[in-house]
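Asker: Read through the structures below before going on.
No value in this document is a laboratory result; all are computed from the given coordinates. Model, not experiment: these values are computed from the prediction. Cβ atoms are built from the backbone, for glycine too; each structure is taken alone.
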Structure 1
């Protein structure tokens, strides 16, 4: 061994004995990426062919060791491309929270695989169960209220929000009236009202901070008397818009009996006792069924109760019936019986009252439809009226009937003298086969797939 080699040997041994230094924690070699996580705000989503502003789903993603902005989210598979393809799924946003929208191609159902791809090639998926309904007329002016399919009455809550009732439940729902999607708040007053079945809420009106609601007061569809449907109740409103809150303010269950007694005392002119008898179906030309509620001109005590049935006379082409209840505001929470003014008979072209609404200027609109139809198989029309017993309504427009659902509710009335005035109407889609599988919307198993449609119509 040379003298030089003998000199280097101790140095080599010393270097070998030094500890191995770890790489900086931020270096690429030190990073390990976990499996990404992905969650959906809802596992079920409904859309419509050609819709504007369909509901969306929030996608939340994360990956240990990686910034959320480095993750990509997209649809990677579909079980039925005729309903929606992977390219019809749009995901926006770059943070850990993204928004997913689907543009429907056709009617039906598909399962969409939503995939997040993180760093290191790691991925994770979730399944979104998607359903699409058919295109409708006025699609650009239509929105969908999900979570319920049987919208039956609605009132303005201010700030672009409305409170909507459902005739298949006792739940009131607060919606953004300009957007499609689920309610932002719900209230179920069934237990507080002491009812076990649906009230069959069909009419509502607001005065100040009180909203009055009425059941149909009629028998069920099989003609069986159901006392829960005789309920009239009031709710007190606090706040407005998205902050609206409701509290129960009282109920009354005697209006049906009061109406029958009043008609008997006046010679059974409208046949209320016969139409409401056990075994009589309510949706007959001579039946007994209430669907409209609004206060008389300049009054906060006298309310107009609008009837779907009977017509007067009770024949095809008969007039629509309104009965003024002169002490309506005193009924919920009180012990007094209803008192009545002279009945009002309106020529709605053989149609009956499906809803009625007044604005602060004393202008009324009436949604008119058949006493029989639960869907769009018969005509519907929108009328203007001044609320005076001696005057007749004027038709504003015939409502489209080629799409699913029956026109049921009008939340409020604009100034009808202003050019371009628009009225928003809401359908009851409970009996509609929305997705082409023969299942009525009210019987769908997932609330996200249930929906009613609201549409803005220009009436001036």
Structure 2
């Protein structure tokens, strides 16, 4: 035994002398706000050549009021995409989960992703919004994937209880006006293990332990009358609907990423999701409960719960030895907001999670969040223009986090115009200029 230990120490010492060091990987989550009226619209914008982009932006800068409504709107979308690309080029994540990147609904067509790479990320963008100049270094992601989504996928049922079955968006398995709206995607400099990727799009809400059919709890609100056929205290979904109702408003996906290090190949499981926001409820707490349980799913998954099954029928959760990162706009703040704070709090404080990066000194922060006069106990941790910490990168305890942050420059800092530029759109911030969410990142060390 002593010989083996001595041999390992000798090997590690030799590797250190040879210049080998631990592998550092930047992992980021960013809700891009690329929601569009159709997937085809997003594809068209992504396919716009650099020459046509520049012509549109130049015309916008020169005389936006003189442009046709169609050209002005298109120019503003191009500016948004270019600014988002500039944020990515500034932060330079090795692995990037992108929320609200619409797809074809089934996660098969990659033309929008490929065109985003070709026409935006592969060209140096400016940190100065429409002022231009100061080109950033292009960034390339050889591996790209997008995933099937429940948003806009018609259930054929009357899930919103308006008396009409099969109407979008309310009767989709996840809220959406078309299949593929609000989907999410992944870009990576490391190989994505497609064969071992697990999806949970069809996992039934009822199969989550302690799940409950939402009930009518707002009973005397003249602005939100109880639907016909229901009464105070009734279950929102019929028995037939509850048996079929899916948990994921979009999808839950476990993506193994293979990373080569000086000491061999390591696998990190990216746990991707974008739970429904816990708002827009009328007479029930439907969205609030679903958001809670979509987050609870990951708690059970990293606990290797035996009641979990994926879309191929494989049972069980994550191995207790596995490295993982829970990533996405979880639409939940542990201290503020309308959601169930205990559940997101339980995930952030889970024994298998790196607490330095979720509750400690390495929790992602920004100077821009502080300047935005956000309230609460930790205003510097806010990740959205609506004042909540809803975007998360949650690494497992076995991953050593050495740096973290939220990309949100304050006034006077480089890149501020990517967040606030009153010359663009109606308000000059949020989705007008880039996104109403901020890119959140961790640098993790593999050893």
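Asker: With FRET efficiency 1/(1 + (r/R0)^6) of positions 413 and 437 (r between Cβ atoms, R0 = 41 Å, to 0.05) derived from the coordinates and found to be 0.65, which of 1, 2 does the value describe? Present the calculation step by step, with values, prior to reporting the outcome.
Answerer: Numbers: 1: 0.65; 2: 1.00.
Going through each structure in turn, the value belongs to 1.
Asker: Work out the source of 25.6 here, i.e. which of 1, 2 gives that when mean count of other Cβ atoms within 10 Å over residues 93-100 is computed.
Answerer: 2
Asker: When percent of Cα pairs over 25 Å apart, for residues 37-292 alone is calculated, the result is 55; to which of the structures 1, 2 does this value belong? Intermediate results must be reported in sequence, preceding the final value.
Answerer: Numbers: 1: 58; 2: 55.
Derived from the structure labelled 2.
Asker: Please state which of the structures 1, 2 yields -2000 when helix-only ellipticity at 222 nm (-39500 (n - 2.57) for each DSSP H run of 4 or more, over all residues; to 500) is computed from it. Don't jump to the answer; show the numbers that get you there.
Answerer: Details: 1: -2000; 2: -7500.
Of the structures listed, the value fits 1.
Asker: Additional query: Compare relative contact order in percent (Cα under 8 Å, 6 or more apart) across structures 1, 2 and report the one with the greatest value.
Answerer: Values: 1: 12; 2: 17.
Of structures 1, 2, the maximum of relative contact order in percent (Cα under 8 Å, 6 or more apart) occurs in 2.
Asker: Given a computed value of 24, 55, 19, 1 for P(r) over Cα pairs in 20 Å bins from 0, in percent, which structure among 1, 2 does it belong to?
Answerer: Numbers: 1: 23, 45, 18, 7, 4, 2, 0; 2: 24, 55, 19, 1.
This figure was derived from 2.
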